[in-house]
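J.: In what follows, structures are represented as structure tokens.
Every read-out reported here was derived from the displayed coordinates using simple, explicitly stated rules and does not represent laboratory data. Bear in mind that the values here come from a model prediction, so they are computed numbers and not experimental data. Cβ atoms are built from the backbone, for glycine too; each structure is taken alone.
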Structure 1
Amino acid sequence: MVYVNTKMKLFSYEDMCLRPKYSELESRDKGDTSVTFLGKKWRLPVIPANMQDVISWDIADSLQLNDYFYIMHRFDGANTKIPAKVLAGMDTKLFSISLGVSDESKREFDALVDKDMIPNVVTIDVAHGHHKKVKEMIEWFRPSTTKKGVLYLIAGNVATADGYKFLCDLRVDAVKVGIGGGSICTTRNKTGFHLPTAYSVWECAQENLDVPIIADGGAKDFGDVAKALTLGATMVMSGGWFASCLDSPAKIENGKKIYRGSTSYEAKGQRKHIEGRTLELSEGTTYAERLEEIRQAICSSISYAGGRDLGCFNSVRWELL
């Protein structure tokens, strides 16, 4: 029997609190929430989850036009259904897609290249990123990035420092960290494998590697963004905050937004390796209004952190409850 003796007790966002600091910020609304990520400045350190019920090509276009980072999902042939008007707007800013590790994903990417529709950000997006097939996919893909024009490669998901180092050693530009933490994910129940995303981010950040961490899953409240940044994340990914938006791709049934996990029966259409569930969410605001809500919350967090921009979270002290 093997027992892993961690130096830090496992914790989730709700198990920790941030200590307020003296502030000289004239108004909390003057907090600078912008973040530099993959060579460009974006308005928020927040990314809508790359899931069918969260993001569409139309929303992706709107996000990048307004200086928000996005990752388009890879499901239902998304990489083969890119509207021409969307491509036209993405030529100079952001064209960001997801791929799996299958031969089909390779064919989809090659087809884009053949049409000169070359993404500048590609995410290798699988449930278990610390895997031989992810390594093989990155090794297949990496030589093509210089030749074909892709600038940045993101990969995930992982939940441990070993998984993070594995992907960093493969020279990815950012890593999605979090397994089993999302509200629609049942991996922890079906398989027994799970670490709270907050803890995973902290563990990975202890490696002090110069590869940005995207904290994926487990953020319930907007204040969890500040907590994730304090723990070492550069970006925070959420699905539920955006699936509930009036203009999200999620369908409306009986006045509720239907938010499906990517590996739920409702999303897959077959009962094979089901590790997701479907939730009914109350309809919220529009995407634009939700992003503004998050911005205001982060501005307030910056004020309590005693800073003027996101760099203040590097020196915030935190404690477990």
Structure 2
Amino acid sequence: MSKLTLSLACSAYEHVRDVASGAVPIEGIQLVTTHGPIEELLYRTHNFREWHISELGMGSYTSQLARGEQPYLALPVYTSRVFRHSAIYVRKGAGIEKPSDLNDKRIGLPEWGMAAIVYARGMLEESYGFDPYSATWVQAGLHQPGRVDRMPPRADVRVNYTQVKDRSLCQMLESGELDAVFSARTPDIFYRPDSPIERLFKNLYEEELAYWKRTGIFPIMHLIGVRRDVYEQHPWVVKQLCNAFEESKRRSLARARDTAGSYYPVPLMLHAVQQAEAVAGEDFWPYGLERNRASLEAFVRYAYEHGVTERRLEVEELFPKEALFTPAT
């Protein structure tokens, strides 16, 4: 019996390497994989739906789902997870020393509904005394002017939001028009010796670790989606893909623990692994729904309250029924 050939597009993450390369076989499926810059892959998926299986941003996926649009059905396979304390940059001399100092300030962002921004904004409001409704929010491209916001806030959300087309966020930081910027990607000007900006949180490691321990939230940026036509014709692919991505991740974590060689060019890797295990157990990058409920519920709550989604989603709505099972181990 011939295999079903499906195209896959995602970044070249270490934990998806073995499934993307075919090292982890998938019963009944042959993958043809495309890797590339994540911004390009997300853009092409959102606009053209080029691939059968693709990486999706949490913001755009939930925004579409809440509107009743679902060109892709998400799997609880989380390709990118990043604590977003590192995504908050403040202008030196703006008098911002702690999160509550952001109240009433002018804050730039590339997209209102980007997952990194949703988590950062919600985290600061829920845990650090920040009032997002007191701020003036300015949307623009980070380095280049003219970025279009695909997910502006709903009209009924009482937020001061404006779009700027002729200047970039970095330009406005340098000129003093902005006090801070929330951005998943680090602004280029941060790396200059005379940089006008710095991170809000100076002790990132300690702060992010404490937040993880306190809340159980490990923010989810991206997940894997199956195009609707593929799912409707072949619903069985969901379980097969979930199992394959789980096995690929398991092999990746085993390499991270391997003391015989250095599979990752990261000093002190074993110490990082042990620290993560102390917080979240042996599988500290879990797939599925239940072990990620706190992270998912936080996202859908923030997304609705801040006007990214048209309605409050339930986390069970995020995934097809075939994906709500315990993957094989």
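J.: Kindly point out which one of 1, 2 the value 32, 61, 7 was derived from, the read-out being P(r) over Cα pairs in 20 Å bins from 0, in percent.
T.: This figure was derived from 1.
J.: Which structure, out of 1, 2, was FRET efficiency 1/(1 + (r/R0)^6) of positions 71 and 231 (r between Cβ atoms, R0 = 25 Å, to 0.05) derived from, given a value of 1.00?
T.: 2
J.: While we're looking at this one, here's another question. Assuming 223 is volume of the Cα convex hull per residue in Å³, for residues 159-238 alone as calculated from a single structure, say which of 1, 2 it is.
T.: So the calculation was done on 2.
J.: Can you rank 1, 2 by mean count of other Cβ atoms within 10 Å over residues 47-54 and just name the one with the largest value?
T.: Of structures 1, 2, the maximum of mean count of other Cβ atoms within 10 Å over residues 47-54 occurs in 1.
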